[in-house]
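Bear in mind these aren't lab numbers, they're just calculated from the coordinates by the rules spelled out. Please read these numbers as outputs of a predicted model, since none were measured by experiment. Cβ atoms are built from the backbone, for glycine too; each structure is taken alone.
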Structure I
């Protein structure tokens, strides 16, 4: 009988400690990129399956679908999860929900070791860039995978037409007569990927330039994080600008926009008289509160991603697709 490969075997093959192998599988951000790659190569070569996954092989009528996203960092992923659950709820599929740090706040933003963490029949990755090596390992292990809000040339994906969204935002602020413009987004620790924030900034600058707004009239503010407090802090600069001209603000997401509005009101700035503020994501709550925003079809993106993953789990011949969703402008009282 063939002996099962153990974590000790992987450690010896990679020339590292057992603790390093464990961290690579469960806490990859704690391991240097070069060491992590060496450990994963050894695990792949030896056919290692972690103990928690190997003990989970009992026959089951249900399939297990992994869903990984920065759930705690961004409320929008909970809305996407609702769409996923609508699809799999009646299809004898169990969801294994895994939280991941925001890519913008991580020094190692690319997902590197998820396939080792649990026995999965399919995988949905949302809003996290995929490491090239991980992509190859997923394909080698024939794990059906679909991406939502991120892309990779070897996997089907469901993404937003960011260019259309920034066009809607820029033209809306211009139509409201704003003269100076601000884009507020959270900073990112690593430049190892192109974030949605960077894409939105590029699109916003492009549409304003097309309408004759010089780049010197567009201020970029990098918030220290993506929470309300960071948005409040950004309001200092915006309030100062509003003394000389009416300012139109696009925030990278609704939480930052809410913080900007709160900070401006604390400083007695008229919103939208002197400053107009737009968010990004949308949803019943922010729209009911009157925030002007670019609404993403969040639940729909989850549904479409789950449908494509189920099709892929049923048939390896399912086509590779890139689904492009169109956002919409929701006008509120903040512009």
Structure II
């Protein structure tokens, strides 16, 4: 699961001076470069639901209710990634930024509310901040907060699907770019797709760096409760996906007929989330239907876990060098910084 912003008492609560206190305010620029039509979204959902092994993209987990449920997940005792990454940045931000080297542009992938990058700005002091998320509308409130806090900072917010298109506009200076990708979202991609994304990032930061959060391999006794908590919040988060699909397709998924399943696939080194049919059921939508037998599953999310040496090798294959990483005290999570 992707990780939203964390709270860091040692950094977030500090009084941070403006990056350029004498500068005149700079108006942020917004570019919506990715637009999904209703037909495109419906086709993506129907393509997944009609596969022999049905699946639904995890991006559909994050409607308004789903996003709120995920925020609740990060507060659970079982869900460690947010706290572990928080600890790493609280303790090691100056070292991470120093290893990244001089930065002209900080490019924030999956920026969300921009809170994680905001905690780096005081250390990094870039002249240009480029938050990227699927929708610029989602970024606008956060970008206003950043602009008010750093009135001399140039900001270009991009609404784009960077998994499929990571073309940075010319207004973002090509030199000394640092890409920032926290929260272990890289784990939602199959390793070959993750490798492609890393190589694409490397091509676009020739003399810059990448700072990236990575969830590490742990015993299933730790991993599985993080995706199937005792309170049932993650189950509600996964089941809410069907409510969202019903709203988009006009389908008739009955949530009571489905059960959340989370399991660690050791052979593939990934956590998997599924929805399993409690009973045989037929789901209908305008122009079609799908029969699900009792026990049949819909695959909703993967989250790959890496060993440090394996992810370091992946970064090296993508063309990065001078690779360092920092972990939390239990070595459950890592933040890598690699030079291009």
Per relative contact order in percent (Cα under 8 Å, 6 or more apart), the highest-valued of structures I, II:
II
Out of I, II, choose the structure whose coordinates give helix-only ellipticity at 222 nm (-39500 (n - 2.57) for each DSSP H run of 4 or more, over all residues; to 500) equal to -12500 when calculated.
I
44 is what came out when percent of Cα pairs over 29 Å apart was calculated for one structure; which of I, II is it?
I
Matching 0.10 (FRET efficiency 1/(1 + (r/R0)^6) of positions 151 and 263 (r between Cβ atoms, R0 = 35 Å, to 0.05), computed) against labels I, II points to structure II
Comparing distance in nm of label points 7 Å out along Cα→Cβ at positions 63 and 143 across I, II, which structure shows the greatest value?
II
